[in-house]
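Down below are the structures I want you to see.
Derivation of every value follows stated rules applied to the coordinates shown; laboratory data play no part. Just so we're clear, the structure is a prediction, and the values are computed from it rather than from any experiment. Cβ atoms are built from the backbone, for glycine too; each structure is taken alone.
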Structure P
């Protein structure tokens, strides 16, 4: 199923616990990212995740798994528990069908039921659709930028660039997140004077002009790191006809 049909599909989100279900997730990693075998998350690791306080969810169109996510439990230095959402993937034909949002909300439901206040994950700031989802639809914030966090991968989606990543903090029971998920109007953007922008076609640039993409990546890495060192946080994201823009403001 592809295109407009996927947008109205009666997708079901299920929590996964069985090895055969995890085997389907293993195969999906190859389809979505084209990783080398050495970079794939093995199904037995997912079995452990499901038993030690993490979770694995699959999105199904009938009998077919078309998306997944999983999170592992973590502990902050002060002893607070949180979930690290390590991977979320959706088959290409379903990427405009809100599957990612539904998977994240299912993660939130599970965490809230267990009294967990924070879910974190990393994302590539060059992936502007992901940034919009994380910041504008879910209400995450960003206060951490890591250069080449996972090393250079074999996935063609990464274009051979270092895997620079932002860390999304999703405070799932906060007034900010409640307001965003309820559709409440957002405050004026004039309150966010610091902006870090990428060309709206950065995905094409990464594929066709990797040296230019690397230059943009390096320039913005310096801007993010400087902003975070001065107590700013990314709290929003804007898209124009030419740019994707991260909006930053003071955060305490």
Structure Q
């Protein structure tokens, strides 16, 4: 409902919305909200009392999927209201991505027990992509590395301290997911893990990425972008933000 001053009460399965920025840098002009959710506390009428209409695919799914969808949409609606007073709930598009108001860019993510949403006006940020992942166990990270990392990334991983390798694999997976979410609405083309690489990262949360494919005249092979990440409670949250510039020639996180 547009212009709602008060939102429906939160369901018992969701914790109070948290506006604490989990990342190293707050992006100006954005609103980020997160919540913890517990599928075991999901009640049969939570969608109704939250004034959120679940799509048919969600109605048919298990409690975990229902709870994460509900939590993500609750975050998104509250973030939109804080942004400009328009408390709408993003629907699901044909490509399964959230459908935002025309003047808004945004991203929703959910992992084990945590959901978050970030929104901004397109006049400031043309693309936003956010992803949360549970930190991989070292053994699993080693097994998955060759599926997620490019050959140059694998070479760099070999020189990474053993204690940091699982973090690096998790980070690479997550930040490439965030990159896809940020760029796909702009270029309208799908791309995959092998089409980007992590050039540099720091424990402070900074990441530099490079595209390895041509997605458009502007977003072409060799284009570099900044990203950021944060780790809390065994989960990693990454974010790619693409600024809107008058000459469309700059990007940033």
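Which structure, out of P, Q, was FRET efficiency 1/(1 + (r/R0)^6) of positions 83 and 147 (r between Cβ atoms, R0 = 25 Å, to 0.05) calculated from, if the result is 0.55?
Going through each structure in turn, the value belongs to P.
On mean count of other Cβ atoms within 10 Å over residues 35-42, which of the structures labelled P, Q is highest?
Q
Of the structures labelled P, Q, one was used to calculate FRET efficiency 1/(1 + (r/R0)^6) of positions 27 and 115 (r between Cβ atoms, R0 = 35 Å, to 0.05), giving 0.55. Name it.
Clearly, the read-out refers to P.
So FRET efficiency 1/(1 + (r/R0)^6) of positions 211 and 235 (r between Cβ atoms, R0 = 35 Å, to 0.05), computed for just one structure, reads 0.85; which one of P, Q is that?
Q
Using mean count of other Cβ atoms within 10 Å over residues 59-66 for the comparison, can you identify which of P, Q gives the largest number?
P
From which structure (P, Q) was semi-axes √(5λ) of the Cα gyration tensor in Å calculated, if the value obtained is 30, 22, 16?
Structure Q accounts for this read-out.
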